[in-house]
Structure 1
Amino acid sequence: MKFGFILLTVIVSFSSLGQDNPFQGTWQLVSGEYIDKDSKTINYDSLGISSQKVISNKHFSFVSMAKGKFWAAGTGSYTYDKTNYNETPKYASYPLEGGGTYTFSYEMKGDNWHNSRYRDGKRVEYEVWQRVN
């Protein structure tokens, strides 16, 4: 009886872990922009960028298209806290920057996830993702 209670407590505890994770699920890119190597702001709409990201309790994968053609993809692990979401790609179609971990400050607004990435105090990337049900 005591073992059954302990086992049930452990199962319930682990099953609720994913429910507290605001990132788990499938996400569709709504909008975004980045700063290019010439310090020019590039809006994703001008490139025809579309993207989908799938996030489990510890891993992420995404594929991005530009005007219907392959643009970029990546997969790896992530961590997060109350203010930062950190992606560490294991495989990527692009060269990894600065040690390979990308840190984004984020804010959840309903089913929308807003994130910003900074380098040397300057925002270099901004994205809005919408949860896909």
Structure 2
Amino acid sequence: MIYLLDVNTLVALGFINHEFHDRLAAWVQSQNSPNLASCSITELGFVRVLAQAPAYGFTVTQARTLLLRLKEARTSPLKFIPDEHDVSYLPAWVRAPKQITDGHLSKLATANAAVLATLDESIPGSYLIPR
């Protein structure tokens, strides 16, 4: 199984001081080198979140460097899923603005024989990272 990580999951995995880092690290270890993936949206979101939130204290360059290191990690390197989906691929369950990215990532994962891995309990068809 390939797991497409959403933005929050990718940030939690990559930033050791994130409140859910231990949860993600334990899941990755329990999967014995799972097939993890990112895409343009999740990678750009990772850099934006780490560079924008004062709690993280990263510059854009530092966040980008951290992501590149994470993508090349020996234990679980990230596969990159190219994104060719436009708005016509949004699933029918997307009704509110806050669901748009989740819906897009969910369909992108499915189209690439993957599942969206998340910490968000409200995304239909996604895989919830266990506590």
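Of the structures labelled 1, 2, one was used to calculate helix-only ellipticity at 222 nm (-39500 (n - 2.57) for each DSSP H run of 4 or more, over all residues; to 500), giving -4500. Name it.
The structure behind it is 1.
Say we calculate relative contact order in percent (Cα under 8 Å, 6 or more apart) for every structure; which of 1, 2 gives the highest result?
2
Comparing structures 1, 2 by Cα Rg over 2.2 N^0.38 Å, which one has the largest value?
1
Given a computed value of 16.2 for mean count of other Cβ atoms within 10 Å over residues 76-83, which structure among 1, 2 does it belong to?
It must be structure 2, since only it matches.
Assign the value 0.9, calculated as distance in nm of label points 7 Å out along Cα→Cβ at positions 44 and 108, to the correct structure from 1, 2.
Attributed to the structure labelled 2.
With mean count of other Cβ atoms within 10 Å over residues 28-35 computed per structure, which member of 1, 2 shows the largest figure?
1
Bear in mind that the values in this text are calculations on the coordinates, not laboratory data. None of these values were measured; they are calculated from a predicted model. Cβ atoms are built from the backbone, for glycine too; each structure is taken alone.
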